Structure P
Amino acid sequence: MTLEPGAVDAVLSGLADPTRRAVLDALATQGGATATTLSAQLPVSRQAVVKHLAVLERGGLVTSARSGREVRYTVRPDRLDEAAHWMAALATQWETRLQAIKELAESED
């Protein structure tokens, strides 16, 4: 499964902020949590956590499920796997290009 260009941007935007990465780490460690629980563990307000969770959800990095008055968030590891595969493929492409440039430069000596 590959990420569409817009999905790549959404995933990278989600991962770009250190607070969002901390939210993801906390969710992965706990197996899921509410915004209130997360805000008690992080140096940001509940409202800020909710905003970060919205960005993560748009990127497909977390899912939410309502249970009564609470909304519980969990990590979507499949989206992280897709992003990792995309980055690995990109790295391979760059390695191939750089190797071709190196070979061209060395053949001109």
Structure Q
Amino acid sequence: MWAAVGDPTRRRLLDVLLALGEATATRLARELPVTRQAVAKHLAVLDRAGLVDGRRDGREMRYTMRLDRLDEVSRAIAEVAAGWEQRLAAIKRLAESAQAKKEEE
């Protein structure tokens, strides 16, 4: 999951797919600065991560977002962000404490 959403092209692909609702790799490639083949590879990564579903429609594959899985990703990212905020707050307190001791001397 982290590798899937860690790539800026895949995040942009998710944004475009969310806006369109459903699209083929060809349609998505029109919105991105990469080839259709690159889009197909990125979609395969997103599919393995469970973030998109592909369904065959004749000769084409049509992709949609898995919003339930996107909610899980959002919660996981929020948890990680909260942990980092706590760490950064602790570092700030240590730095301020060290600065205050230095000023007292």
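FYI, it's all coordinate maths here, none of it is from the lab. Just so it is clear, the structure is predicted and the values come from calculations on it, not from any experiment. Cβ atoms are built from the backbone, for glycine too; each structure is taken alone.
A few points about this structure:
- Here mean count of other Cβ atoms within 10 Å over residues 43-50 was derived from just one of the structures P, Q, and that gives 17.1; the source is Q.
- Top of P, Q by FRET efficiency 1/(1 + (r/R0)^6) of positions 35 and 91 (r between Cβ atoms, R0 = 41 Å, to 0.05), largest first: P
- When relative contact order in percent (Cα under 8 Å, 6 or more apart) is calculated for each of the structures P, Q, the largest result comes from P.
- When Cα extents along the principal axes in Å is computed for each of P, Q, the one that comes out at 77, 27, 20 is Q.
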